[in-house]
Structure P
Amino acid sequence: MKQTPASYLKSFPSPFIRALSKDKYEKGKSLFSTTQLISPPQRTWLAKNHEKQENPYTMFHALMGTAIHSILEDNVDTENGEVAEERLHYEYPYLGETIAISGQIDFYENKTVFDYKNTAGFQEKMKPEHRQQIQINGWLAEKNGYEVEHVSIVYLQRDWSYMRSTFDPTYPQTPFAIYVEPYDQDFAAKLIKETVEDHWKAYNGSPRPCTAEEQWEKPSVYAIMSPGAKRASKLCDTLSEAEELKKPNQTVEIRKGEKTFCNSFCGFKDVCEQYKRESK
């Protein structure tokens, strides 16, 4: 990933550019990784046929997450049964085929599989996609001989302020938000079956379209505005509703929605026919 003098407005230091080009993520000899299984199947099809276009700015926080994983790996207490940064594999039987899947557990101790996430804002609960990922990793750990009773997501909240925590009792008192739940073997097994089926179809040329949720779609809203007002008096889901509710002296302002993941984070949008079609 070579940085030219004009690229990124000279605001991305060269050592970080080089670090991004040395991404150590490997899914080994597996066909699908846990991260891949919880992502839209269409990306599996696009990744098979096209090279992903990366933007260093969208990759930056992933780089910071890599640094956190290095801390875990360098400070693991193996003598007490802890495990860090271990990639696990399993040969999954499906329709007469054997599909190799893998997942990396960030940390394991006391019969609990952990995954660490570097995140913005403050997490008040475990995100659904993270719950899916950690339950699948719990299943893989069990298949590889680990005794698993609980799974956990540890959020490292990068926006946390120590100074604010000293005087605001309603503010998180730690940069960590830790959520633990029982390992659910039935849920994980059902999830793997469904996701392997979706991604296997995609890999062989029949991907389903990405859903609005997978695209992080924010629909357009229609704001009823009064003369001179900075805020809308009401937000409506449809133009017809806004036109019906507005008063004679008011206007309707269209606040266009967007597909946030597609527009800002997907490295395949330029070759995605669904994105091209829906963008029109």
Structure Q
Amino acid sequence: MLPGMAQKPGIAIVGAGNLGTALAVALREAGYRIESVIARMQGNSLVRARRLAKLTGARAVLTSEAVKAGILWLCVPDGEIAHAAVSLAKGFQGTGKIALHSSGALGSEILQPLRRRGAAVASVHPLMTFVRGSRPSLVGVSFAIEGDRVAVRAARRVVRDLGGKSYPVSRKAKTAYHGWGTYASPLLTALLATTEEIATLAGVSKKAARERMLPILLETVKNYGKLGAAAGFSGPIVRGDVETVRRHLEVLRTAAVPRQVYVALARAAVEYLPAKNKNKLRLLLDSVDGRGLEP
């Protein structure tokens, strides 16, 4: 038993995907006892649950079994949370227990079936990316929390023990909050994939492009973190170099999607970042349609 484990509530993790695995391991390392890893059915779900249970010293069980842990933490995809809550509520004795989910877009009210069984509920979303083959540290990660007062208080304690930082989010703001997070990681990855496509126009393979881009990408993120967006912005738009932007758009005529992405991001740069010749840049970008530059 890890130090402090006896004083901390046991936790049941529902779902052994990327998030559930990273969270369960981090909780275990923070001194929490993972009592069970809950799978929705036999098959791959249960296989993954057994793997995670072995890793964290827990039991792998199905949703039909009674939950004994003080905290029930749902780590399933958004579209499965409502169904999981209904399934878990059957025979669930929730008095004095906490039920959490980690959706960034959905509020705590989706756990109403568990609340009706006596549990205090909250949504606890870590602003972090979880992908297969990677298990990120949760130290320093921001967690947005909303829900019942008792559950929020318990969630804040857990986040503190994980080394994370808790912030309140209103139920009405959750969709916008999740959109913000989508820009910060998934759509950023989509942008990087687009840069690989553009690299091929210059005769550079995608693999080579990824390797060569890393230094400039890392320095860009470093500058953004240290200086902010405006001071960390460079390139032809900040210089007001309209002709270079025009040439970029010309060479991208044969790459429809990368061209659309370029125009959208250039418009955002003109609006939100320092740039010379803003009016000329706006006129140039506004002259672009799906086929190319208008005469």
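Here, each number is a calculation from the coordinates, and none is a lab measurement. Just so it is clear, the structure is predicted and the values come from calculations on it, not from any experiment. Cβ atoms are built from the backbone, for glycine too; each structure is taken alone.
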(request) Identify the structure, out of P, Q, from whose coordinates Rg and Dmax of the Cα atoms in Å was calculated to give 22.6, 75. (result) P
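Computing FRET efficiency 1/(1 + (r/R0)^6) of positions 162 and 210 (r between Cβ atoms, R0 = 30 Å, to 0.05) gives 0.15 for which of P, Q? If you can, show how the numbers build up before the last one.
On the way: P: 0.15; Q: 0.45.
Corresponding structure: P.
Given structures P, Q, which gives the highest value for relative contact order in percent (Cα under 8 Å, 6 or more apart)? Working shown, then result.
On the way: P: 17; Q: 10.
Of structures P, Q, the maximum of relative contact order in percent (Cα under 8 Å, 6 or more apart) occurs in P.
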(request) Can you spot which of P, Q the value -15000 was calculated from, given it is helix-only ellipticity at 222 nm (-39500 (n - 2.57) for each DSSP H run of 4 or more, over all residues; to 500)? (result) Q
(request) Check the numbers for distance in nm of label points 7 Å out along Cα→Cβ at positions 170 and 250 across P, Q and tell me which is largest. (result) Q
